Structure I
Amino acid sequence: MSLDPIADQLAGWGKVALIQTRGRHSGLAITTAVGFVEEPGGALLVAAGEPDADWALNLLADPRCRARIGEAEREFRAHVVADPAERSAAIGALILKYGTPAERLGRGPAFRLVPA
């Protein structure tokens with residue numbers, strides 16, 4: 001799913017999710033490694049560090065996506081986490097999981113990826 005061997009290895013270890021979106025301009029499949037928190041029921045919480053992150057803008061344009069974590073690959077549908085309390089909780093959970101590299105989270109959109 002990815003051309004980046006480090007991203008593939010991290011996804012294989014379950015450290016990141018490889019999310020495949022559809023390019024909003026190109027229509028091509030684009031894969032990005034993102035941090036995630038898994039919720040009961042298999043939904044994933046993800047958030048962009050920048051408002052103009054391409055993968056997030058792609059999800060806003062077309063919420064269908066695929067994600068691979070470890071050996072599991074599934075179809076998802078992205079829903080924007082708009083409720084301020086829920087959004088804060090999602091971003092807090094991501095920062096607690098990933099630490100300092102996640103400190104810019106909250107500047108871009110947050111999503112709940114629900115299994116399709």
Structure II
Amino acid sequence: MKHVLFTLYDCNPELLDDRMFIETLLFDAAEVSKATFLNTISHKFEPQGVTAVTLLAESHISIHTWPEEGKAVCDIFTCGQADPMLGFALMRARLQAKSSVHHEYDRPFAIN
């Protein structure tokens with residue numbers, strides 16, 4: 001199992017506040033990661049911000065946005081052959097992040 005946690009900085013604030021864009025972004029991140037999309041649930045906050053979670057057959061993708069700060073906090077958790085780093089790269093590019101911090105983890109299914 002692979003898990004990447006990341007924060008995107010200096011993103012396009014209009015994109016961070018666009019619920020439909022965020023939902024499409026998560027769908028595309030699942031697809032590019034070679035994960036199996038199941039469903040997305042999202043919420044648009046007032047006056048700004050979006051939270052969304054996409055369920056995958058392999059686990060999930062989540063995003064929480066702060067348009068006023070140009071920031072998104074995200075994670076992609078997968079098992080099998082899916083590659084969450086491909087989803088991270090897509091999300092970073094599409095949100096036009098000028099910088100990011102990410103951490104990759106191998107999540108063992110069992111401890112030997």
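Numerical summary
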item	result
Origin of the derived value 30 (relative contact order in percent (Cα under 8 Å, 6 or more apart); candidates I, II)	I
Structure with the greatest value (metric mean count of other Cβ atoms within 10 Å over residues 5-12, set I, II)	II
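Just so you know, all these numbers are worked out from the coordinates, no wet-lab data involved. Source: prediction; values computed, not measured. Cβ atoms are built from the backbone, for glycine too; each structure is taken alone.
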